[in-house]
Structures are given as C-alpha cells and as structure tokens.
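Pasting the structures in now, so scroll down.
What follows is calculated from the coordinates using simple rules that are stated; it is not laboratory data. Just so it is clear, the structure is predicted and the values come from calculations on it, not from any experiment. Cβ atoms are built from the backbone, for glycine too; each structure is taken alone.
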Structure I
Amino acid sequence: MDKSQYGRRDRLMQEKRHDTYREDKKWPEPTACTECDSVYLEGRWTWYEPPYKANRVLCPACQRIAENYPAGYLELKGAFFKQHREEMLNLINNEEKQEKADHPLERVMAIDEEEEELVLITTTGIHIARRIGEAISRAYQGDLSFTYGDGEKTIRIFWNR
C-alpha cells in the first residue's frame, strides 16, 4: 500500500484568527450601549430609543474607539487635498452621517492631520472606510488603492492627487 496517497500527516494547520470586536454571539434583547445609546434589537445594532429595562454594555464600535483599535485606515494626501481640504472633509462627514444612520457600528474614529498635505482617517469598520475612499475618488478622481489585511478584518486605503 502506497502511503503517499493519504497526504502528509505533519502539515501545519491554519489557525483561525479571532476578532475581539466581531460579534459571533447574540446579545440579550434589548441591549443598549452605555456610551452611544445604540440598541441591539432583532439581531442588529440600531438607533432606536433605548428601552428603560435594557441590558447595558459597550457596543463593539465604542469599544474600538475606547481601545483606539481601528479597523479602517484612510490616507488622503497631495497638493490637491491641501487646496480642497475643507470641502473634502465635509464630504467625509456627510458620508459618515449616511453610513452611521443605517449601520451604528460604522463610524469615523479620528481625523488626524499628519502634515499639511496629509490626513489620516481611522474608522471602526472596513465598510465606512471603503465608502469614504470611493466617494472621494468619484468626486475628485485621483489615485485610489486599498489593501485588506488580517483576513479582511482591516483595510488600508490610499488616495492621492
């Protein structure tokens, strides 16, 4: 009998990465965030008024903000950004408002001006980071690139013009 047909037995097993902020469990309903008052109801976080007797926890977005552990990084740079800084920041704020209205866990954490022609935006989720990057690209063209990291739990987006 040929043992090669069974494959190697000493191969390395790929361990699943654990994401502390990803919700695999269901919270008891209703559950409200102690920080932002978002409510976990019918299997998702929403912006309903928190019921009086709701369970109280820190939602995953507020936990990310408190621990300063972003999921999305968006870097905007270039002379064009310097010239159109205010209107681009307004676009970013509008995109955040729209995304946050439907998805309470998708938020902008910080907007840090690293240099005169560079700003770094951190987000609690990958979807809002990509949405902002694509909105900037649609409105102002330029070069947009992104890479996912850590098993698609983080995203880095670069825009330059």
Structure II
Amino acid sequence: MSDRVLIRNAEAADVPAIAELHARVFGPGRYARSAYRVREGRRDGNPLSDFCHVATRGNRLIATITLSDVKIGGVPGALMLGPICVDPDFAGQGYGRQLIAEGLRDAQLAGVSLVILVGDEPYYGKLGFKLVPPGQIALPGPVNPMRLLAYPLKDGAIEAAHGLVTSA
C-alpha cells in the first residue's frame, strides 16, 4: 500500500466505504445526529454533494467529510458540515482539518454564503467557525445551542441566517 495520502472530491463509488467508516466510528447512534436528520429530507437519496471530500491511502478510505446543501429559514445557499469522520488509525494527523479546508474553499468558490455545523467551539473556532447566537438558527432534533457554529463565506452571512435548517 502506498504511504501517500490523496485528498479528493468524494464520488458515488466511495459511498459504501464512507458508510462503513461512519458505522465503525460512530456506531448505530449516528442516525440521531443532526446532520443525518437534515439529510433525511433529500429527495434524491444521494448522500454526497459536490463539496464532500475523502482522504485515501492506497485503496483505503481514511477520512471523509460530508457537506450537505441546506436551506436556513427556506433560503438556499448554505451547507451543513457533518459528519467529519477519520479512521481511528489516522486520527490526530490533520486529515479532518485538511478535508474541511478543501470543502470550505470549494464552497466559497461556488458562491455558498455560510457553512454550519454542530461541534465544539474550542476545536472548530481555530478553523474560523463562530458560535451562532442562540435561537437564531434551529436544527431538527435537540441540539445544544452552544454547539451550533457557522463559518461565513460572505460578509454578514451569519447575521442574515434565521430559521429552521432543512435539506435543500
């Protein structure tokens, strides 16, 4: 197996390996996560968007991020980041951060205004994510409002986003 790690856009052929990695890392409780609940609303059933990325080493998928097109308060132009999943054998080596950077760069180039996620501010704040004011944006299911974060790709994007997050 090659030691070289390749970061690229996720493809339909990656879906089984992505699902297997999610199952191994997150277990059956993964379906209760907000990102999964939002994606349940996709009409086409496709779990991937143009902004999803994977890291592979040889034929092995070692990390993946999912960025889903969402509407906030019925307004399109945002993405929800999650889950971010790294094979435990490769955790702590920066692959998750690299995938996030690639996804954010592609989203900005495509004119997306905002990326939201549910996560820990001390970690994601280092990557530029900011706490969303409590009550401004709502997700399906219970979410600790102190874990709802956003990365503005356009000026004023956080302030302009209000309402329920749904699949776009």
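Tabulated data
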quantity	calculated
Computed 3.7 for distance in nm of label points 7 Å out along Cα→Cβ at positions 25 and 97 - originating structure among I, II	I
Structure from which 52 was derived, percent of Cα pairs over 14 Å apart, for residues 81-136 alone, options I, II	I
Label whose coordinates, when helix-only ellipticity at 222 nm (-39500 (n - 2.57) for each DSSP H run of 4 or more, over all residues; to 500) is calculated, return -6500 (choices I, II)	II
With Rg and Dmax of the Cα atoms in Å derived as 15.2, 48, matching label from I, II	II
